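Listed below are the structures to be examined.
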Structure P
Amino acid sequence: MNQPVDRQLLCRIEDLSDPGSRGVEFLRDGERVSAFVVLRDGVWRAYENRCPHTGAPLDWVEHQFLDADGALIQCAVHDARFDIEEGVCLAGPCPGARLTPLPIELRDGAVWLAA
């Protein structure tokens with residue numbers, strides 16, 4: 001299968017349950033970027049894996065970005081909680097701060113980083 005050069009595969013759709021999350025990496029300007037994909041209620045989102053409060057990665061355990069209820073994105077460093085749909089901090093030391101969203105598209109059974 002030929003894929004456009006401006007797209008990068010992040011993960012397969014079957015890699016996530018609903019709700020679920022998965023850590024991924026992609027290349028931007030030749031540098032590896034850590035990110036994650038989230039699925040909740042059939043809605044897919046992707047964000048850079050960097051807390052807006054400290055810049056630290058959000059996960060301590062591989063692929064675990066959601067709280068115990070699967071309702072919010074949770075920073076493992078200082079327990080900030082972020083809305084899944086918009087990446088806005090709802091609780092913790094950085095209220096109103098946002099995760100950096102990434103454009104994605106679902107195609108051919110996979111989640112792709114869109115240009």
Structure Q
Amino acid sequence: MNPAVKLAYERELVLAAQAEASGELQAAFRHLERAHILGQRSTRAHVRAHWRMIRLAIRVHDRREIAGQVIRVIAALLFTRIWVPVGNTGRATVRATRPMQIPEDLRRVLEGPL
């Protein structure tokens with residue numbers, strides 16, 4: 001993961017933790033989704049984003065999200081180096097194989113300087 005992507009990824013994780021600490025749980029999920037998009041090409045970062053989603057899903061007692069995240073952690077461990085659906089937010093509410101449009105600000109970070 002290049003330094004700019006890593007910095008943006010870590011920032012989203014910090015923002016997720018801050019949102020969760022202040023009780024803004026949906027905002028926390030949004031930041032974890034953004035971290036997922038940034039980290040999905042690195043096995044470690046990809047698994048870490050899903051692990052954080054599991055923890056948050058447990059906190060909000062969302063069984064569907066917990067189950068979906070457990071499956072996604074396993075898939076991230078096995079398939080990240082082979083293929084990922086670019087832009088997928090990583091939530092259980094989205095089909096795991098569905099490519100999605102990357103938000104413009106994240107796309108710029110992922111593409112790096114021209």
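List of remarks:
- Comparison of P, Q by mean count of other Cβ atoms within 10 Å over residues 23-30 - largest value held by: Q
- Among candidates P, Q, the computation of semi-axes √(5λ) of the Cα gyration tensor in Å that gave 24, 16, 11 used structure P.
- Origin of the derived value 36, 51, 13 (P(r) over Cα pairs in 10 Å bins from 0, in percent, for residues 39-78 alone; candidates P, Q): Q
- Entry that produces -22000 once helix-only ellipticity at 222 nm (-39500 (n - 2.57) for each DSSP H run of 4 or more, over all residues; to 500) is calculated, selected from P, Q: Q
Just so you know, all these numbers are worked out from the coordinates, no wet-lab data involved. Predicted model only: the values in this text are computed from it and were never measured. Cβ atoms are built from the backbone, for glycine too; each structure is taken alone.
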